[in-house]
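Readers should treat all values here as calculations from the given coordinates under stated rules, not as data from a laboratory. Everything numeric here is computed off the predicted structure, so don't read it as measured data.
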Structure P
Amino acid sequence: MFIYLRGIKTGLPIHLLRMFGTPSIGIFALATDEIAIVPKQIPPHRAERIGEWLNVEVVRTNIGGSVLIGSLVCANTNGIVLPHYVREEEIKAIKDVVDANITIMETKVTAFGNLVLANDKGAIANPKLKKRTINRLSDTLGVEVVQSTIASLPYVGSLATATNKGVLAHPMLQEDEMAVIKDVLKVPVEIGTVNSGVPYVSTGLIANSRSAVVGYATTGRELAIIGRCLDVM
């Protein structure tokens with residue numbers, strides 16, 4: 001089941017969405033300033049609508065047969081990081097739409113969307129990742145990668161969403177963690193939630209520098225914070 005909902009009365013370029021019957025849309029899709037990647041099960045006309053909202057080209061594919069694209073893939077406009085079990089036809093689907101560095105990570109670690117927070121200026125990564133993995137991330141994304149936590153937790157990609165205009169992070173973000181994010185990603189940082197209080201921000205938010213798409217359960221107050229934080233007001 002896939003339903004898109006508009007009807008936002010705040011005047012913000014933010015759109016409400018559900019995928020597969022859930023507001024946790026960020027686990028299924030991701031966006032940069034050039035592309036959005038969504039599961040191939042999303043009908044073409046609805047995938048196009050997401051592309052229109054974010055003003056990007058859309059790739060319809062799964063990753064290793066999975067619809068959990070937002071959890072598995074890390075990307076910015078420079079590069080895309082994929083888990084080792086990605087299929088050839090899935091790589092081709094991405095290459096057919098965007099010209100970017102694509103790296104398949106031959107590691108036991110697979111959920112790079114949950115482990116890395118990136119924009120076009122820098123990246124924060126799980127502090128438990130090995131040095132060679134950090135180096136490959138840096139080479140692929142074309143940015144400095146610094147290992148840190150958010151809310152004292154290592155799964156930084158699931159705890160925040162970053163664009164080239166701002167970062168929305170878990171409400172328990174520590175001051176020293178905020179300082180690291182500001183320094184590395186070079187954008188303002190705010191705290192907030194999605195989907196009526198969910199602190200794992202990226203699970204309910206897909207965004208780039210132009211617009212944001214959020215889970216349909218996101219409240220008006222949360223929308224206002226997202227709009228201000230990501231500068232899509």
Structure Q
Amino acid sequence: MSTTTREPDDQPVPTSNVAVRRLRFGPLDIEYDERVLRPRSWTARQSQWAADLLEGAPAGPVLELCAGAGHIGLLAVLASTRRLVSVDVDPVACDYARRNAAAAGLADRVEVRQGDLRDVLDPDERFAVVIADPPYLPSTQTGRYPDDPLRAIDGGADGLDLVWPCVAAIATHLLPGGSGVLQLRSADQATKVADRLAADGDLGLLEYRNQGRGVLARLGRR
């Protein structure tokens with residue numbers, strides 16, 4: 001069994017190969033291990049904003065892109081009756097998303113799809129709210145976070161390589177009257193997203209909130 005450094009609120013649950021960790025995320029107990037990005041407590045604000053938006057959103061399910069262990073989407077739908085579709089390219093993350101959904105009592109409302117987000121969504125699927133937490137660090141900055149899985153944080157030269165597919169998915173799959181809640185690194189990235197959307201189509205960046213450790217942007221039809 002391997003051992004890993006953990007934060008005080010992590011509770012290791014040993015398995016044959018890795019030390020599985022359990023972390024409290026709002027009212028949820030979320031499991032993950034060193035191969036999956038550790039849930040950050042501040043990202044619960046993305047869950048809360050999505051949950052607030054659901055109250056006035058059209059009927060329909062919720063989509064979570066780059067879901068990791070599934071914690072943000074699970075917390076967003078916990079108090080509702082909405083169905084959640086969680087997507088991640090990493091099979092290990094998807095296994096944890098399924099386990100965490102079951103532990104939260106939401107297995108019957110959560111579908112986890114493993115694969116590239118451009119491949120696993122039906123062109124006709126539509127969602128009331130889309131949550132996206134793509135890797136957004138520029139490649140040159142990833143060395144500052146050696147404990148994080150590279151695939152979960154490396155966003156390419158400007159940090160936006162995976163942001164653009166998420167934005168395209170929101171444009172394609174968002175129901176009229178729905179909202180996308182996109183997590184970004186900085187206000188500068190939010191400006192780049194806003195500028196591209198302003199020049200292409202009817203989806204726009206309607207507002208963003210600086211959360212100190214990142215930025216949350218709300219996307220919707222103008």
Structure R
Amino acid sequence: MPRQEFQHELDEIEALLQDSGRLCGRSLEIVLGALESADAARAQQVIADDDEVDSIYLKVEASIESLLARQAPVAVDLRLVLSMIHVNLHLERIGDQCVNIAKLALLIPPDPPLAPELLADFSTMGRQAHAMIAEAMRSFGARDLAGAESLLAMDQVINQTNYGLSRRILSLADDAPSHEAGLRAILIARCLERIGDNAVDIGEQTAYLVTAQFREFTDASRPASV
């Protein structure tokens with residue numbers, strides 16, 4: 001395969017990943033709106049739209065498989081292919097987390113509504129997660145190591161808000177409706193936290209692509225600071 005054609009295929013795969021990143025960001029925006037306004041139609045839209053994210057995921061997988069079957073990329077090209085495999089997986093997981101939030105939103109009864117404090121926390125976490133998806137994909141496309149590394153600090157906003165949300169839920173009144181809503185709120189917060197974690201993971205792939213060395217931005221063997 002001529003070099004120009006090979007590069008064109010790589011560019012097409014990377015463009016698909018950027019499309020997937022935009023779709024994930026849109027799904028997150030919609031599901032946050034569904035939570036804020038208790039809008040079941042928006043939640044259902046996120047669930048339905050996930051088929052498009054899944055379709056891109058499968059298309060990227062098939063394209064990479066075909067490319068590897070015909071070529072033996074080396075050096076930076078090989079790192080790019082390996083990175084794209086991982087980025088594709090993390091984006092698919094982000095889409096799944098948006099679906100999980102949508103399904104949880106459909107289970108939350110309108111009476112009693114979620115406490116305004118919880119909705120404010122969801123908004124803070126969601127806006128930050130949305131910004132992280134955008135920065136993760138921008139820095140990957142630009143091969144921007146500093147931008148990728150900045151995702152770790154951005155993720156601390158989500159982690160700290162989640163910690164405060166959990167403490168707030170523990171202080172809810174001792175009644176069944178509050179407890180049920182609180183448990184679902186914890187699950188929603190966990191989904192938002194995982195979206196942030198997946199964005200950080202995409203940043204790690206950017207760092208690998210740029211430096212040829214894989215390293216985790218966080219050390220799971222050490223306690224996180226809150």
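Where does the value 16 come from, among P, Q, R, when relative contact order in percent (Cα under 8 Å, 6 or more apart) is the thing being computed?
Considering all the candidates, the number was obtained from Q.
When semi-axes √(5λ) of the Cα gyration tensor in Å is calculated, the result is 36, 20, 12; to which of the structures P, Q, R does this value belong?
That value comes from structure R.
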